[in-house]
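As structure tokens, here come the structures.
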Structure I
Amino acid sequence: MAQVNLNVRMDEDVKRRFDEFCAEVGMNASVAINLFARTVVREQRIPFEITADPFYSSANMAALRRSIAELDAGRGTPHELAEGGGDD
């Protein structure tokens, strides 16, 4: 079977960490991508769950729009800004 090249762009740090993982399990990135592609073709699905970030859900976006409207209308409540690791 003829071989072809697939060019993929990704974040440099993700690529480095992906290569490190692949090496730890005894393969390279090319083998890992081929395993992924073969699994997709065989199962006719992405072989893992893909979910959206809940921050961007329609319900949360609506709540944010309501909050912004309240602030724009001068009905906001001042409070201290919580910074750091969320230890509050």
Structure II
Amino acid sequence: MNRKELIDAMLTNKEISSWTKKDCETFINCMTNTIKTTVKKGDDVSLFGFGTFTKIRRAARNGVNPSTGEKIRIKAKTSPKFKPAKGWKDMF
């Protein structure tokens, strides 16, 4: 499901039946931007029953180029991480 399909699916939800397509798009944009900026600052975003967005630091490490077999050095980096809530994982 992409962003457009998510917006269309939200419009079928009876709890927000008064929302327009533009309202749904604005909500999704605002929510994703807020999560991105909050996690980038180093704070976690926890959504009860859904999961937690965090920022992690990956250490530098050695790797191998699979096509040539050459050893390479992979730089340290910071990246986002999502951990789904237990109830959500248990659904599967």
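Among the shown structures I, II, from which was the value -11500 of helix-only ellipticity at 222 nm (-39500 (n - 2.57) for each DSSP H run of 4 or more, over all residues; to 500) calculated?
For helix-only ellipticity at 222 nm (-39500 (n - 2.57) for each DSSP H run of 4 or more, over all residues; to 500), the value -11500 is produced by structure II.
Which structure, out of I, II, was distance in nm of label points 7 Å out along Cα→Cβ at positions 23 and 39 derived from, given a value of 2.2?
I
When distance in nm of label points 7 Å out along Cα→Cβ at positions 31 and 63 is computed for each of I, II, which one produces 4.6?
Computed on structure I.
Could you tell me which structure in I, II was used to calculate log10 I(q)/I(0) by the Debye sum over Cα atoms at q = 0.25, 0.26, 0.30 Å⁻¹, for residues 7-54 alone as -0.90, -0.92, -1.00?
II
Looking at FRET efficiency 1/(1 + (r/R0)^6) of positions 15 and 79 (r between Cβ atoms, R0 = 30 Å, to 0.05), point out which structure of I, II has the largest value.
Looking at the calculated values, the largest one is II.
For the read-out percent of Cα pairs over 19 Å apart, a value of 69 was computed from one structure; give its label from I, II.
I
Quick note: the coordinates plus some simple rules give every number you see, no bench work behind them. Bear in mind the structure is a predicted one, so any value in this text is a computation, not a measurement. Cβ atoms are built from the backbone, for glycine too; each structure is taken alone.
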